[in-house]
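Multiple structures follow.
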Structure 1
């Protein structure tokens, strides 16, 4: 495949999964400090289907769209103020989580069990980034940051990690069969 076609495929994949993340971001359950949203499910799906580099590129695209002011973040919000606000750490965490989740799968195997391990690691990364920014922006104690920014998301996070793993592997296999995705994501370089 010519290099231009590979680059175009990476751009299209990034745009599609940034859009999926924006759509799932609007599925939310309000909580006092940080809502539960579908964004983390989208991050897991993205990384499980696309792998490390393309997954991270999609999340950078998502964050950039939101930073530019498009209402792609939870609650149809957007703007740079969201990224530097109390919940911005989660969005930065999406980029790292997508990369690490995809990397774990690339270094092991694209199976549901390995995807569950990878997505659980990704969930922890997202929660860590989110909790740290929440703590410092809101001037919370560590206990308050954990209580508001981590604990409410653990059970739901495991459920989303399972869904992202199962759905992601099924979709990935079908895209590979349809020749819409390469067997391995080493072509992204």
Structure 2
């Protein structure tokens, strides 16, 4: 991270790793800022200064996980990146989200709890929603693209991801989300 002191960068990484480990071991309900501070070897004030709150901490951890997808969407090779037909980009993006969600179920659940009052305003959610909305508009100009993007993102609800992957793993989640997208984006029946 350019412009960040070495000790601040180390603390940030220690805090994010400790949060991730605590989420995996204990689930979101038992991850307090006190526990994160103790596990990271920093003071609670360090967490507040860097992340502002428990919500900010979970948002930052999810944003870090999502950054690779964002880079691939913006500048990566097709089909996730520019240059592929919208259907291929949509499938690749949903696959990437499925892999991210399946590999970070505790984080997704913690993020949902922390952002419950307005998850649609979360920066990561907004980026994902904006990308899906644009793809849906290309595929179905007659549809309510914003609404359909919310429906597709709803497929990555933490409890739903946990339940789906417990009986079929990431492959089942990927297939189910692709099937949903196909059903939602099928051409509208004629008059």
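Laboratory data are not the source of any read-out in this text; all were calculated from the coordinates shown. Predicted model only: the values in this text are computed from it and were never measured. Cβ atoms are built from the backbone, for glycine too; each structure is taken alone.
If P(r) over Cα pairs in 5 Å bins from 0, in percent, for residues 55-134 alone computes to 3, 18, 23, 21, 16, 10, 7, 2, which of 1, 2 did it come from?
It must be structure 1, since only it matches.
Looking at structures 1, 2, which one was relative contact order in percent (Cα under 8 Å, 6 or more apart) calculated from, given that it came out as 24?
Details: 1: 24; 2: 19.
This value belongs to structure 1.
Of the structures labelled 1, 2, one was used to calculate FRET efficiency 1/(1 + (r/R0)^6) of positions 143 and 167 (r between Cβ atoms, R0 = 35 Å, to 0.05), giving 0.50. Name it.
The correct label is 1.
Starting from the value 11.7, 33: which structure in 1, 2 was Rg and Dmax of the Cα atoms in Å, for residues 87-126 alone calculated from?
The value was obtained from structure 2.
Just checking, which of 1, 2 has the largest value of distance in nm of label points 7 Å out along Cα→Cβ at positions 39 and 63?
Numbers: 1: 1.1; 2: 2.1.
Largest calculated value belongs to 2.
Quick check on the output: 126 is volume of the Cα convex hull per residue in Å³, derived from one of 1, 2. Which one produced it?
Working: 1: 101; 2: 126.
Going label by label, the one that fits is 2.
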